[in-house]
Structure I
Amino acid sequence: MDKLHYEDFVEGSTHSFGPRTMTRDEIVAYAREFDSQPMHLDDEAAKDSLLGGLSASGWHTCCFMFRMLYDNLISKSASLGSPGIEETKWLRPVRPDIPLTLHVDILDKRASKSRPEMGLVRMRAQLRGTDGVPVVDQTSTLLIGVREPREAAAR
């Protein structure tokens, strides 16, 4: 199958992927390595935390969300990377074994003025629980290859 190029992304389109779950063991393993706060490591300590129970690290949740985004969209596109993330909001705790679905809205896109071989696709990604309420909300931009750059098309 041909990769998705800049021309294939449609402003206003929505894509959904999943569901996938994070297990308790995955949450604790990530926390041990990267975010050793008690609410991510220990059930009893987590009960007394602001989160009220064992929850995935926000950074783990972002990595989890990116894995879903990569597997289902980025790996299938002519991705050239990203200039960055505009905003990330952690809205609710992510508990073990709760199915999570990724929803991606293509907000807008524009051709690069200086690099005709790429376009910029701005998107909003939300990881949502089974009730449809977002647990993470992130806005970012992807650099996507153009199928036929302006210079080649002008020849």
Structure II
Amino acid sequence: MSEVNQKDNVRSVALGSDHGGFPAKETLKAYLEMHGYLITDVGTYSTDSVDYPDFAAKVARTVASGECDRGIMIDGAGIGSSMVCNKVRGIRAALCYDERTITNSREHNNANVLTLGGPLHTPDELCSMARLWLETRFGGGRHWPRINKMMAVERGRARD
């Protein structure tokens, strides 16, 4: 079995949502805890209306600080949360919507935050996608120079 196909060793996950993603977050939280992941739930804690940037930033900062290995943020479509998470230094957030994008985000881009549109998927799909994302290793090799260039852009040191 190649390194890429071996499961990654993720233990802790920051998990967040807005009000639209709250039911999906609660389902995913129970599923991941049942599979041995240590969950840091950064909210929201109900379906009362909230602003997704507040919770996306909490997920991203929890991962960037090293408190959690990875993060998952769920909102209505996953788009806005991805944008917010990618504003936090050190975060490579990926909006994914199927197994192919999940695998690519990890193997090629070494994503450390996953954003999902909770209402766009069934509970089983969300759980399956999250587990695949948490277990998929970064491929390394030819992808490292690209990751380094990506992070150079973040530091303002990219060359044209």
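Taken together, the values in this text are just the output of simple stated rules run on the coordinates, not laboratory data. Bear in mind that the values here come from a model prediction, so they are computed numbers and not experimental data. Cβ atoms are built from the backbone, for glycine too; each structure is taken alone.
Source structure of the calculated read-out (FRET efficiency 1/(1 + (r/R0)^6) of positions 11 and 99 (r between Cβ atoms, R0 = 35 Å, to 0.05), 0.75) within I, II: I.
For percent of Cα pairs over 27 Å apart, the calculated result is 33, so let me know which of I, II that is. This figure was derived from I. Assign the value -7000, calculated as helix-only ellipticity at 222 nm (-39500 (n - 2.57) for each DSSP H run of 4 or more, over all residues; to 500), to the correct structure from I, II. Here the read-out was taken from I.
Looking at structures I, II, which one was mean count of other Cβ atoms within 10 Å over residues 83-90 calculated from, given that it came out as 12.1? Of the structures listed, the value fits I.
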